[in-house]
Structure P
């Protein structure tokens, strides 16, 4: 970890609003206590209002705040990679949103970090295209967010088409596929649907409650315990 990143992390840890010891900071950041003493002295010299009490620990004034958009190298790379992943594999609306985030961050980023953003060599390339899946993402995202049921015209692996009324619960990216996890009213069970096999999505005005046994949390719990032979199998792709 660069010294500048470590100073930033110390401030972040102190911002939690409790008194911490040099030993705890050293163990958390995996450095020596002597390094913590030196770093804290450096921060105090820079005007950071850290209260240091011998035998007790360090605390930070509740009125102190960092300037916005201070990122470590790893945080910056995660931001750029995440945005590029969305741009490469999301729908047009999400892609535009990802680019807008990068533009807003770059507009207020210090010159050095702005250059690092522009020169990042972390990519999420997509040579297959997402048109088949992306055209349905917007209404599905809306259904998930607003908790409205949607009707699907779906084609399975054998090219059989069925209509399904579902409660959309989540969209998951399993490269290179997008999957919809939903509670299927027809089957009375969880089902996964490949977005590239969805022919039509028709939003409804029927709101659904997050009922126990039909929520995404219930689906994840079922998946987590499916290794037991007595548990029901996880839902396959419809």
Structure Q
């Protein structure tokens, strides 16, 4: 009897399954923080907010950051295995709609993963420490930076999910050689969004993502912009 999981295709399935599980945990917690906890904290009494920060937030952040790590590792494992499997045909695989879309998602996801582990989590640890009575310098600025990074991740999560789904379910016609051009554009565009999260504090560049409604609308608009530009750039002759 041959078991479906005990072969190469089964291994790839398990990686994808793990990717789904970790991704649901990560994006689910991201949206919880931005759509549920954030608005609640904005109106909660100080004592309630403090108790939640001491007890609830650390648990939520555990699943948040390790969901991000698991998604990041399994996602890149799937991509690298696919290219390794292609061997000498890796160049041809790169110049496909699958590569253009999956690597777009991977770039956005990698930036989001960076934000989780190196921007949001270090600052949230200090917010939690403050709730537990420790003295923390510049706490409002630290919380603000974590907020903007989290909002930026929420913004990016919408086009991320679009292009991850497109990899298997939406084929984009393209001109050979334009995938590299498109991915270069993605790096620059996403880098600008990331710079806004890391460098800006106030003003017109952060205003669209300050509110829940604003970040949802901005995320949907960003997904549309990314898709339209992908069609235009990938088919440019």
Given a value of 1.38 for Cα Rg over 2.2 N^0.38 Å, for residues 86-197 alone, point me to the structure among P, Q it was derived from.
Q
Given 108 for volume of the Cα convex hull per residue in Å³, for residues 62-133 alone, calculated: source structure among P, Q
P
Identify the structure, out of P, Q, from whose coordinates distance in nm of label points 7 Å out along Cα→Cβ at positions 118 and 142 was calculated to give 2.0.
Q
For helix-only ellipticity at 222 nm (-39500 (n - 2.57) for each DSSP H run of 4 or more, over all residues; to 500), the calculated result is -12500, so let me know which of P, Q that is.
P
Starting from the value 1, 5, 11, 12, 11, 10, 10, 9, 10, 9, 7, 4, 2, 1, 0: which structure in P, Q was P(r) over Cα pairs in 5 Å bins from 0, in percent calculated from?
P
Source structure (of P, Q) for relative contact order in percent (Cα under 8 Å, 6 or more apart), computed value 22
Q
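Read the figures in this text as sums done on the coordinates, not as results from a lab. Everything quoted here is computed from the prediction, not taken from an experiment. Cβ atoms are built from the backbone, for glycine too; each structure is taken alone.
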